[in-house]
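S.K.: Got some structures for you, see below.
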Structure 1
Amino acid sequence: MASYWDKVLDKRVSRRRALAASGGLAMGAAILSACGGGGEEGGGGGAKDTSGLITTPEDTSKSAKRGGVFKTTLTGEPNHFDGGIQGQIQLNVLNGLAYGGLVQNKPGVKEPSSNTEVVPDLAESWEFSPDKTELTFKLRQGVKWHNKPPVSGRLFDSSDVVATWKRYEAKGGNRAANANSVTASAPILSVTAPDAKTVVYKLKEPTSFILQRLANMVTGEAGTMMPRETESGFDPKTGQIGTGGYIQDKYTPSVGSTYKRNPDYWNKTEPYFDTIEIPTIPQYATALPQFKAGSIYASYVGGFVVQAQDVVATKKDTSALKMYKLQPSGANPSAMVGFGWLPIGGQKSPFLDVRVRQALALSYDRDAFIDTFGNVAAFEAEGLPVDTQYFTSMAYVPDVSLDPRTKEFGENAKYYTYDPAEAKKLLSAAYPSGMPEFPSQYISQLFFGPDFHRQVAVLDGWATEVGFKLTPKPIDYNIDYLPKIVTQQGKFEGWAYRFGATSSLDSVDYFVWRYWSKAGATSGALGFDVGGRGDQSGDPEVDRLIEKAKAELDVKKQTALLHDLQRYLGKMQYGVTRPGQASGFTLAWPAVANYQVFLGDSRGIGSGIYTWWLDDTKAPITKA
């Protein structure tokens, strides 16, 4: 860690010295542009590819054919297979293969999904009542469950939807966010079935993102439809019986899983693979050579991911691989420092003071972070075009996210600049005798990518530079993080690097999940209060803006409210997100057709795996 931290620090110092020594705006603009810091539209916008390495995605659906074995991998194994109850990052992709939902997110075509529209899945159609408080679904007819006992391929009907909801309402991992019987502010009052073909969701009030919640196939959320036999003859922890396009064929602990295409799947076009082989390979150093050798077919979130610093070298080492530009998108910034509001050493939590939170935000050198972990300079040296985004209270969603490097953000953009001197002043004003020591908690496993621990070391290092006195504390994901951090709304000591999946991919829903005081003990609530009392009572201005956006169905008006919310949270810094991201590049073997075409399909955690097909005339299937 120390050598890595030194490397990042050297890079930052060298760049800053170059900027200071230039004495001219031209050099400053060039350096900031290279690091994602200049221009009204953010860094890198409009850059052209001069590398000759990039392939343009091609929609080959008209010539797609079924068959073949798709080879991928996972870095970890699920604790069990009950995706309808407990959230598990290790299970998310497998959950979407085997199970279906009433609706699915509408993918973008060769660009990120807007995550605002849905398409039919187990429901053929739906409509809202005039007052928007009833949502009625008409179910697709002829849908069958997987042909496994005790369900044995019977028809799916409304009783399955009602049973799924009742089970979720009773013990779902994020039921507090959805079930009004658990949390008074949650949107769903009841789910009923007037007949076998019809399901009615009764809502507490108009909720702009309810369809996106029902499209969410992330484990522990309300979207996964399960058979009524669940826990009555069918143990969902030991296996999967769904309506999805793939059937769990085999699972061997510490070895991996195999899935077969569901011959009775309602969609007679998709999916395409006959078989998906998913060995468990925890070590990146082991998986990368296998990818180069053609034993793993594609790099994608949820499967094997080639690290940014290895993408170009891997492409050059294995010229047959195809390289595609990748623009990550989504409201959830993933990693975020969530503050603990409990006293430390007999003193009240230092993070109740807004100056302390602001100091942490000012300690981050966002350009250096994005450049290092996004491999920006190295990509640009190859002639590859790179765009960069700063994260604020949310991550990057086109049009919705405000860039603090632009005038549009307003005066609170200053809290997203790198200003260690000001950070030290704020800490000194809050704690003239020095900050109390506290734990910096982070998940010990590498579920969140091979760079995660290095990123923690860098961010903690910057915090230490300006005066924070922290002790790194690795914690176990299942034993410590899930029960002691996630649902505690800040009722812990120190700070913790927070993760988690939102209740849906909708931007308003993200703010409900993280920042709304009335959301209850959901899987992501930060639990702050505006007065620094530590009572988790929230901030009236944050609540007001979220509630207006939640009830607003006009996209433009809703976006304007989210812009105001981002500006306000820029000052308050109730949670400090990771610095940002760069557009990157991803690799796949030529045999994987339709790769990077349909983006945001919730059946495969956004990858589009249901729409991929294998061209057996291309490598690595054939070496010709």
Structure 2
Amino acid sequence: MNTNMSQAFAQMANKELEEALSVLPSDPMQKFVIFTETIRVIDYWSVFQRLLPKENRLSEPDFNLIQWGWNLAAEHLYTAVTAPGAFPISESTKESRQFAINLLHKLGQYVLLYRASEMIRNNSLEVESNENGFTVRMTNMARNQFLDNIEFFHLDAMEAELNKNSSNFYKGWRVFDMDDYSSVERISGNFVANPPKSKLENQKISNIDEIMIPLIHPWDSGHGIMMGYETRPEIDDHFFAEALEEVTKWRAEAGLHPDTDFEHISGADITLITTFIVALHLKHIQFALLAMKHYPEISIPQSLTIWGPLDKLEDSIVDYSNLDRALVRKALEMITMRPEEASRLHKVTKYFIPLLIGLGNGLVLYPISSIFRNPFLSNIVLHEWRNPKSKEQIFKHRENWMRSEIYQIFQGTRYKRVDGNINLRDENRVLTDIDGAIFDNLTGELALFQLKWQDYFTNDVREMKSKASNLTNELDEWASKVDSWINKKGVSELIKALRLKLHKEHSISSIYLFGVSRFYARTQGFGYAVKNQKLAIANWAQFLRVRYETGPAERVFHKLFETLREKMNEEVPNPKPLPLTINVSGKSICFENVWNDFDDD
């Protein structure tokens, strides 16, 4: 039954794609004009989806569909512009925007139906036939895929509470500013830090709008009234400071270490140039929002998407930063998508839009929608297309990075932290390794860690199931091997292997095994679950949050282990379905609970 229904949905998907592509022109410049309009639509809704009154927004499923459709639109419409320095400008009208959004939605329906076909095959979706068509529901198993994503929202809420906390204490922790770390580093007590203040914080301007408004003016492009504006150094400084806050978070999420070597350009260099581009996008969005209030004749849907010479962008970055021109040029080339790369988008199932889009003639488009998702994900994908071996450089620093983050939340004289990775040997053979180890001097408890930083920036069903299967197998195998080694060799040999120097009055009272995955841990939503009863697993957001909420407990590792074990088998809480109905080949298909909202608690 599943196989037949999966094939039926795959056939409907292919028909949707054929119908969508059948209306596209063959002329390259006509294609590019439509391509530009698809970016305008994505840019507009990326900005206004959260700003408009709820009744004027797209539904969340419809918004996702036009995003999913963009990859295919770019694959079939993004062509090089051969005339040097020329941009095929066209006026954005209600009709042209409607055509673009309908096209994106149609292509997005193909992606949805194709993914549904794969999810039906893998028992993540169940289908019920009715006289009008089909009703599609997530299975109880698949709904648990939301659990790990929800953890990141829980962590954001906790950090927001911590930041606004007016007292000096939080759940038994003494709160201090990270900037004052050196003053508490060797003091006995239990401390939790507020995030460090940006050194550029004083560059932000409280009345920035007042400064920007007089600099805006309408510009008659000859094909619609667009927005023009001047800028000032203090405005550029303000948005650079704002951009840096976001870019720092995005870089950590993407796992791009500053020391990553991209053929003589570092992760730090890419981060800095990305910050400049993000700042330009943020500034442009704010100018557009102000223009909308003060210049009603300006077409905001047309003005959000702009273009310009790449060499002038290079000049502006060099002038602002005094960076080496060759470095700036190399970084800009790395983060700019090229026309010949459009065909690769067919295999990219996750919504993908780069910071800059090259026309092949010295000009670039600036899609501001690129900053409404992590732009480093696009940066990394572009580089991996051009140099598949670069993955090794990206992965190189992640284990040390993640270990340092774990150790940062077990600071102070209470804990001993083991440097580096430890191999457990059986005679001359390495049986397994331990990525991190922390000893509690107070209780004698020892925590051993296996750290996993898989990239889950995909929605390819087979790939995600494969990653989930690999993760559970590797964590189960690791826990079994560590437990077996300890039983065979004894605790005294473990102390030697870890190079732990314990005082005579100290001994290991209990050993706890933790598996910490960067993004996904509750893999039961993909049909797999960790079986080893001596292992507690969590994604990084959950581990960090539970650590803070555990506070300075009497037996910290015991409580952490018990809490995480209890949560390993929980179910997704209070989903609120956001249904979507589409019409395909004369059939009505209702996706009943593929999209969900969740209660705030």
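S.K.: Given 17 as the derived value for relative contact order in percent (Cα under 8 Å, 6 or more apart), which of the supplied structures 1, 2 does it correspond to?
M.R.: Answer by label: 2.
S.K.: Computing Rg and Dmax of the Cα atoms in Å, for residues 59-290 alone gives 18.0, 57 for which of 1, 2?
M.R.: Structure 1 accounts for this read-out.
S.K.: Thinking of 1, 2, which structure, once distance in nm of label points 7 Å out along Cα→Cβ at positions 99 and 251 is computed, gives back 1.2?
M.R.: It traces back to 1.
S.K.: 1, 2: which one has distance in nm of label points 7 Å out along Cα→Cβ at positions 163 and 323, as calculated, at 5.2? Let's see the in-between values first.
M.R.: Details: 1: 5.2; 2: 2.5.
Comparing all candidates, it corresponds to 1.
S.K.: With FRET efficiency 1/(1 + (r/R0)^6) of positions 491 and 531 (r between Cβ atoms, R0 = 30 Å, to 0.05) computed per structure, which member of 1, 2 shows the largest figure?
M.R.: Top value of FRET efficiency 1/(1 + (r/R0)^6) of positions 491 and 531 (r between Cβ atoms, R0 = 30 Å, to 0.05), among 1, 2, belongs to structure 1.
S.K.: When you work out Cα Rg over 2.2 N^0.38 Å for each of the structures 1, 2, which one comes out largest? Provide the component values of the computation, followed by the final result.
M.R.: Numbers: 1: 0.95; 2: 1.06.
Between 1, 2, the highest calculated value is found for 2.
S.K.: Tell me which of 1, 2 gives -8000 when you compute helix-only ellipticity at 222 nm (-39500 (n - 2.57) for each DSSP H run of 4 or more, over all residues; to 500).
M.R.: Computed on structure 1.
Computed from the coordinates by the stated procedures, all read-outs in this text should not be read as laboratory data. What you see is a predicted model; the values in this text were computed from it and never measured. Cβ atoms are built from the backbone, for glycine too; each structure is taken alone.
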